[in-house]
Structure 1
Amino acid sequence: MKNIYNPLATARNNDVIIKDITCFNLKDTLDCGQAFRWKPLDDRTWIGTAFQRNLVIGYEDNSVVLYNTTLEDYKNIWEDYFDIKRDYSQIIEAISVNKILKDATEVAGGLRILRQDPWEALCSFIISQNNNILRIKGIVERLCENFGAPVGDSYSFPDAATIAALSVQDLAPLRSGFRARYIIDAATKVSGGEIDFNLCRTAPIDDARNELMKICGVGIKVADCALLFGFDRIEAFPKDVWIKRAMAQLFDGELPQEAVPYAGIVQQYIFHYARTTKLQID
């Protein structure tokens with residue numbers, strides 16, 4: 001399959017415009033539960049913080065615009081963060097030989113996997129355990145406000161060393177409950193080098209998963225979320241109760257073979273499809 005995908009990014013005053021980009025829906029991407037620091041300003045524009053930068057991103061005609069940023073920041077940060085170089089249309093073509101997956105991409109094909117900071121992704125999904133998206137966003141916001149550095153009108157995500165220097169009692173303002181000791185344990189092991197992030201990026205997926213599961217409270221699902229959203233391991237397939245039920249109903253529990261190389265992306269398509277079409281998975 002020939003790769004002909006070539007979105008063009010150009011500077012305009014203080015903005016960057018991405019032209020000719022396909023398969024990119026901001027709402028589906030930024031509000032699907034993979035990242036927790038994005039808020040809508042209106043139905044076409046979002047604001048968020050990542051990699052010590054604030055960003056407003058939205059639509060103008062058929063282009064995506066990154067407002068008040070530079071082409072250098074786009075190339076160094078946002079192009080990777082929004083996974084711009086990956087040709088999602090190729091992936092959709094490859095998996096659409098399956099009728100159910102074709103239907104799913106027609107609903108969710110604008111969803112992209114954000115390539116987040118590994119520590120932020122890991123910590124955020126530790127916070128996500130037995131939690132809903134609204135509460136996760138609140139805890140993450142309080143974590144940044146209390147322990148992050150000012151970034152304009154927002155705050156950076158605090159690094160692992162900063163959190164490792166704290167106690168469970170110090171995290172009381174977060175109202176994170178039992179998760180506080182898991183956050184401290186993760187920060188201590190990451191900042192101390194016990195968790196090898198390079199291994200998580202490059203080792204076989206089972207080894208990478210086991211590396212993250214050295215952290216107290218990190219099981220298979222949290223590890224797979226961190227690998228998918230923080231380490232660009234698109235072969236990771238996080239399974240919560242909703243995905244398990246959707247998989248059982250749609251595919252008898254087994255991912256179609258054509259979807260295996262893109263498992264994590266397909267997982268998001270399936271979840272969004274099930275939620276949007278109100279598939280009976282309760």
Structure 2
Amino acid sequence: MFKIRNKVKFDQSENRMKKQGDVQSSIFDIENNKNLFSLLKERFEWMNKFINFDDKGIEVGSAAGFSKRFIKCRNFKISDFSNHDHLDFKNIDAQKTGFENNEFDFVISSNMIHHLPFPLKFFDEMYRILKPNGKLIIFDAHCSFLLQLVLIFMRHEGFDFTKNVWDKNTPATDADDLWAGNSSIPYLIFSDKAQFKKNLGDKFNIKYKINCECLLFLNSGGVTSKTLYLPLPNFFLKFISYLDKFLSFIAPNIFSLAYKVVLEKKG
């Protein structure tokens with residue numbers, strides 16, 4: 001990984017993004033922003049390859065709940081730590097959900113892990129609530145050179161490669177701020193195969209993992225934090241999507257802004 005700095009942290013007052021955490025505004029924006037719709041379609045539709053229509057599934061940390069537009073499953077619900085009306089389950093801590101053991105065929109986590117103070121507690125909890133061979137389907141940040149540049153320029157969330165993401169006592173991000181983020185957390189979890197095997201190898205197999213996303217996100221206007229964007233017709237948005245795949249494939253540590261990962265619970 002190309003590291004501009006080992007760690008960068010910003011106060012919320014420095015953030016150049018607008019409407020941070022304004023979930024209701026983001027729900028409205030998707031109806032009027034083709035760029036954002038295309039981005040979210042790319043983020044969620046691929047997950048259906050690992051989901052059966054009759055499965056029982058839940059998304060944790062769903063915020064605006066965009067997944068419901070794209071996930072094809074009759075028994076799929078959304079949850080979040082907040083209490084917004086659009087949620088099926090409110091005030092759910094992804095590190096301690098309160099759901100039953102072996103309850104779900106799949107769990108979705110989208111851009112949520114990099115906000116968790118104790119990622120290992122989250123994986124332990126997902127292991128508990130998933131059925132044997134159940135899937136933990138993840139979309140999250142990849143702290144590439146480009147993402148580091150974007151975070152530094154926008155003064156948004158930040159990153160800290162020095163954190164121990166396997167520590168259950170020292171938080172990897174601000175435990176007192178739900179919208180705080182350490183965008184290096186997914187990289188620290190998934191880049192070191194030996195550490196992953198040591199800490200999670202008895203619970204999960206990595207069934208699928210690729211790098212993805214670049215320009216489509218940068219010109220989306222933002223999801224739950226907003227910035228300027230150039231509206232584009234569907235043809236150009238599809239072209240950018242293919243270009244993103246190419247850039248993420250040839251130079252992931254430079255261009256790729258995200259991971260797509262599927263973990264399978266060991267039976």
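Any read-out appearing in this document is the output of simple, stated calculations on the displayed coordinates, not a laboratory observation. Quick caveat, the model's predicted, so the values are computed rather than measured. Cβ atoms are built from the backbone, for glycine too; each structure is taken alone.
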*Can you tell which of 1, 2 yields 0.8 when distance in nm of label points 7 Å out along Cα→Cβ at positions 186 and 218 is derived from it?*
1
*asked:* Matching task: 2.6 is the computed value of distance in nm of label points 7 Å out along Cα→Cβ at positions 26 and 250. Pick the structure from 1, 2.
replied: 1
*If we compute relative contact order in percent (Cα under 8 Å, 6 or more apart) for structures 1, 2, which one ends up with the highest value?*
2
*In terms of percent of Cα pairs over 23 Å apart, for residues 66-193 alone, which of structures 1, 2 is highest?*
1
*Out of 1, 2, which one gives 36 for percent of Cα pairs over 14 Å apart, for residues 58-97 alone as computed from the coordinates?*
2
*volume of the Cα convex hull per residue in Å³ from the coordinates reads 135; which among 1, 2*: 1
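Which of 1, 2 yields -8000 for helix-only ellipticity at 222 nm (-39500 (n - 2.57) for each DSSP H run of 4 or more, over all residues; to 500), as computed?
Working: 1: -12000; 2: -8000.
It must be structure 2, since only it matches.
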